[in-house]
1. Figure out for me which of the structures P, Q, R the number 20 belongs to, where relative contact order in percent (Cα under 8 Å, 6 or more apart) was derived from the coordinates.
2. Tell me which of P, Q, R gives 12.5 when you compute mean projected area of the Cα convex hull in nm².
3. Out of P, Q, R, which one gives -4000 for helix-only ellipticity at 222 nm (-39500 (n - 2.57) for each DSSP H run of 4 or more, over all residues; to 500) as computed from the coordinates?
Structure P
Amino acid sequence: MRAAALLSGGKDSTLAAHLAAEQGYELAYGLTVVPSDPESMTFHVPNADLGTLVAEAMGLEPVKVRSGRDDDADIEEMTRVLEKLDVDALVSGAIASRYQKERFDRVCEELGIEHVHPLWNMDPFEELELLLELGFEVIIVAVSAAGMDESWLGRRLDESAIRDLRRLHERYRVHPAGEGGEYETLVLDAPLFRKRLVIERAVKRWEGDSGHLEIRELRTEPKD
C-alpha cells in the first residue's frame, strides 16, 4: 500500500514512518504541515519547515501544507492536499494524544484511506530506547518543562539524556516522550535516510522557563 508520512522532522513522525516501512507500506510522500498557530496542539511547531528536508533525506517527495489561519484550516488544507495524492494510507506519529489521533482518524475516514499509527500507546521509554537501538540521531530543539534548562537545547538523545528524562519524570512527571510539549526534537539521521542532516548554524532562544533552538542553516551530506 502506498502511503504519505506526516513528517515534522521530529522523532515520533520519523520513527512511525520507519516502522510503517518495516510493516510493508510503500512510503511515497513526506507530508509536512507547518502550523499556522504557534500554540498548535495538533502539529509540531519548532523548525516545522525542516520536515520537508527530512522527507528529501528519506528519498520521499516532499509536500508542504499551511493554511495561514489556524489548526482547523490547516487540517482542511491537509485533507485537500492529501486527497490529490495517490496513496492508500496516512502514517502519523501519534503516541498518546487522543485529540491528535482522532483528528487524523477523521481525515482518513473522510478520504477512505487507512490511518497508520505504529507508535500508538507505546511505552514512552520503550520508544526512546528503540530510537537508540535503531541508530536514530536525534537532538532536542525545544524545551518547556520543570527541570529542563537551556543546556538541553541541541542536546543529543542518548542513554545519558534518557536517564535524565527518567529522573525528571519521577520528580516532575515530565512525559518521557515530550507528549505534553515538554520538549521537541529533530532527527538528523535514521536508517531510512539516504543523506544525513548537518546543522551549520543555530541560535538558542531562551525566555523565562522555556526556549528553542532556532536552526538557521542546515545542509545534507552523503552517508558513508
Structure Q
Amino acid sequence: MLRNFLTVGGWTMLSRILGLVRDQLLAAFMGAGPLQDAYQVAFRLPNMFRRLFGEGAFNAAFVPMFSTVMVQEGRDEARLFARRTLGVMLAWLVFLCVLGEVFMPQVLRVIAPGFLQHGDRYAMAVSLSRITFPYLVMICAAALLAGVLNGLHRFGMASAAYLAFNVVGILAIVGASPFLPTVAYAAAWGVTVSGVVQLGLLAWACEKAEFGLMPYGPA
C-alpha cells in the first residue's frame, strides 16, 4: 500500500510542477489581455470536465462498482460492464460534443457574456473553444480506463498518464506556436492533443493488463 501511495503521490506532484511550468509559459507568451482572456474561456469547459472526471469524482463512483462486479461475477463480467459503460459514455459525450461545436457561439453567450462587447475577442474565444471542446470526450473516456486500471490495482499508468496534459501543453506552446496564428491556438490544440495521448496511453495499459476495452465488443 505504501508503494502505491508513493507512486500516485509522486506522479501527482510531478504533474503539479509541470502544470506550474505550463502556466508560467502561458503567462510569458500571452501576458494579460484579449488573447489570454479568449484562451481561458476556451479552456474553462474542458477543464471543468477534467476536474470533475479526471481528478477523482468519476473514479470514486465507477471503481467501487467495477470492483464489486469483478469480485462477485468475475473478470469477464467486469470487462463487459466496463465496455458497456464506455460505450454509453462515448455515445452521449460525442453527441454533447457535436452540439457544443454547433452551438458554441450561444454557449459562450452564457458563460462569457462580457465578450459580446468585444467582437474580435468573442470570435477568437468561439474558435478556440471549438478546438478544445473535444477534449471532454477523451478525458472522460480516459477517466474510465484509469478507473479500470485502479480496479486492477495498476496505479502507476493511471496516475502517470495525466502528465500528458501538461507535457503536451508545454510542447505545444513552445514548439507549435511559430506555425499557428497565435500562441493561444497552439495552447488550445495542445489541450485536445493531450487528451488523445492520455487516452492512448491508458488504452495501451489496459491491453498490456490483458483487459482491452472496445465498447460493446465481445467479452
Structure R
Amino acid sequence: MLEGFTWFKQSAYRWQGGGLTVYIDPWEVTTSDPADLIVLTHAHFDHFSIPDIERVSSPRTVVVAPHDIARELRGNVTPVAPGEVLEVAGVHLETVPAYNVVEERLEAHPKANGWVGYLLTLGGHTYYHAGDTDSLPELERISTEVAFLPIGGTYTMGPAEAGGLARAMAPKLAVPMHYGFVVGSEADVEEFRREAAPVEVQTLSPVHPFTQ
C-alpha cells in the first residue's frame, strides 16, 4: 500500500498512481513531476514552502490548504477547515483537526488556527496524513488503512503518544514521519513500533539523508 509514495523528508510526500500525482506538504522536493493535487496541512516552513509548490505546479494543479495559507496562494486554491468532505482533482478528501494539547507546545499549533490533517482515498486505499498534531480523542475515530503519524516530539506527539494513537485507530499500517530532520531521530522509530503493537509499522526511506 506504500508503493506509490515517495518520502522527501519530514512530512513531505508524493503519491503517484492511476495517472495522478499528489503532493502532501511538499518541502525540498527533488522532482518536478507536475501535480494534479497539492494538499497542505499548515503554515510552518517545513510544510508550507512556496518555492516547492511553484516547482511542482502546472496550470492544472489544484491546491487544498487551510484558510490562512490559502490566502497567500494564487491559482486554483480550495481553502478548507477541519471537518470538511470534498472531491478535488479526482481525489476524495476529508479534513481532520490537527493541533496541540500538551502544555509546553500549545503555541506551536493552536486549535484556533484551523490547521488540518487529511484522509485521502488514493488508488482505492485510504491514507491518513496527520500533519502536525498531538494525540486527540477525535483522531481515534478515524478509519483508515494507512496512518502517517508524526513521532518527533517537541512540536508534535512523540513516539509513545503516536504509538498509542496508532493502537486506538487500528489501521492496517502505521508509518512514522516528522522525525530525523528538524526534531526526533531514527531511534524513535523502535519506540513507536513497540508502542503501536499489534499495529504493523512500516517505514519509508527519505530521499534526503537524515540529519538527526
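Each value in this text was obtained by applying a stated rule to the coordinates, not by laboratory testing. Please read these numbers as outputs of a predicted model, since none were measured by experiment.
1. Details: P: 20; Q: 32; R: 15.
The read-out comes from structure P.
2. Numbers: P: 11.5; Q: 12.5; R: 10.2.
Computing mean projected area of the Cα convex hull in nm² on every structure in P, Q, R gives 12.5 only for Q.
3. Values: P: -10000; Q: -26000; R: -4000.
This figure was derived from R.
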